[in-house]
Structure 1
Amino acid sequence: MAYALITGGSKGIGKAIAESLAAKKYNILLVARSENLLKENATELEKKFGVKADFFVADISANDSAKKIAEWCNSKNYDVSVLVNNAGYGLGGAFSSLSLDEQLNMMQLNMQSLVQLTYLMIPVLKKHQGKNYILNVASTAAHQAVPFLGVYGATKAFVLSFSRAIHHELKPENISVSCLCPGPTDTYFMDRAGMKGMKKAMKQAERFNMTPEAVAETALKGLFAGKLEIIPGGSNKAGAFLSRILPKKLVENTLIGVYKA
């Protein structure tokens, strides 16, 4: 059985994707910072789905983490055919009031680490005799500028644009690239982003929240169908459509009302 490598696989959408892939009889490789959670998840996947599961503890935002992950896969001779770049986080608030170091770290993780790992894992994927897949996780925030989530939204716009480009480039290499753009999901995202003071955003999230399992199901269905962009949920698809056809200023002013604390 081939392996699937999932970053940010200790909880949330990453964990749900790992479980869904294990149910499809993929062996699983988990990467995140929490050794205890990774060990627990790997053991559970093996027991529940009868697959092999291993893990690599790493701060994926570190400059050398992508190289270490790829070297680990090569040294273990893992037959990787699926790469899921899920690790990432957001920061909510006015740009000038947030820590610059934290915002730069978010940019490193959400963009540079993703690009580095994608680049270094392509030769690993090519070793697999069969179809290969890359799933990059962006957000519905990728479709428009988001005041008070400005840098986060910009990093996800980068992920979407990058994914669309290499989707076409890697087709001849037998690698299918998809980009997942989930909306509000029942994870720790809003807590990590410091968005508890954004009452309207919290209420909207409660109204439209999807479970990580539902997002994972939609993600893998689209991934294996070779879909370029995957948007789970009807309301999220409608929002993405409207963001493309409505005046940018109107969309941005609407979002100010949602995200301003």
Structure 2
Amino acid sequence: MTHVPCALTIAGTDPSGGAGIQADLKTFQELKSYGMSVITSVVAQNTTGVKIVHHLPVDMLREQLEAISSDMPVHALKTGMIASKDMMGIIAEWISKMGAPYVMDPVMVAQSGDPLIEKEARKFLKDHLLPNASLITPNLPEAEDLLGGNVETTEDMKQAAEAIVERLGARAALIKGGHFHGEAIDYLFDGDRIHTFQAKRIDTKNTHGTGCTYSAAITAYLSQGYSLVRAVELAKYYVTEAVRHSFDLGHGRGPTNHFAVREEVFNKWM
């Protein structure tokens, strides 16, 4: 049988296509991993914000996970929006049996500011789901929420990455600097040392789905056997180009361009 790298996303939907499951699957496809998905919640959202959220029954979540693991290989997986403790418990138990690299995008609040996770579930995420993570990819507000303190400087970012690993139990942490000022700098603590990933900040409002896309790209590269540091490095390039060539679609923050790394698209948009 031909080996095909297979990547799984467990997350909520975005009918506008910029974030969530849809963004993850686009990213997997562009980076040449076979994409699979398990839906946690159906979200009516677009570039202006979240309208309404419907959480799927936990039995349906469990059946989706079992349908995948009983039939398909999973070489790497990621989670995005997981709204409740019950969902998290099922997912944590399932992930612990898989033995595949697991990237956690701790989606708590939409870019529009709309909450996407129940308050009581946040502690459960830290205590039960996060320790399963090969990598967690919080932005600055998410890092502050996880650690209960301010993350305001580059030194704070490095310390936050180390604290998430040493205090909360993730195997690695990538603190993203998208909400920071100056250049877009991310810091990865892999349990041993800090790695820095830097790119020029792009002056655009069209960043809808950036976090989903970044974590999905890391997952795709991990599914292909890349080391964690190399996967983050390649994913940083991918998401930077997706933002650089983003689309001015919708009435809010437009979506990133998931096929920006194609040579013909580069030539068109440069």
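We did not get these values from a lab; they are worked out from the coordinates using the rules stated. Everything numeric here is computed off the predicted structure, so don't read it as measured data. Cβ atoms are built from the backbone, for glycine too; each structure is taken alone.
Among the shown structures 1, 2, from which was the value 20.0 of mean count of other Cβ atoms within 10 Å over residues 21-28 calculated? Label of the source structure: 1. Each of 1, 2 could give mean count of other Cβ atoms within 10 Å over residues 213-220, but the derived value 21.6 comes from 1. Could you tell me which structure in 1, 2 was used to calculate mean count of other Cβ atoms within 10 Å over residues 37-44 as 20.5? This value belongs to structure 2.
Looking across 1, 2, the calculation of helix-only ellipticity at 222 nm (-39500 (n - 2.57) for each DSSP H run of 4 or more, over all residues; to 500) that yields -11500 traces back to 2.
Each of 1, 2 could give mean count of other Cβ atoms within 10 Å over residues 53-60, but the derived value 19.6 comes from 1.
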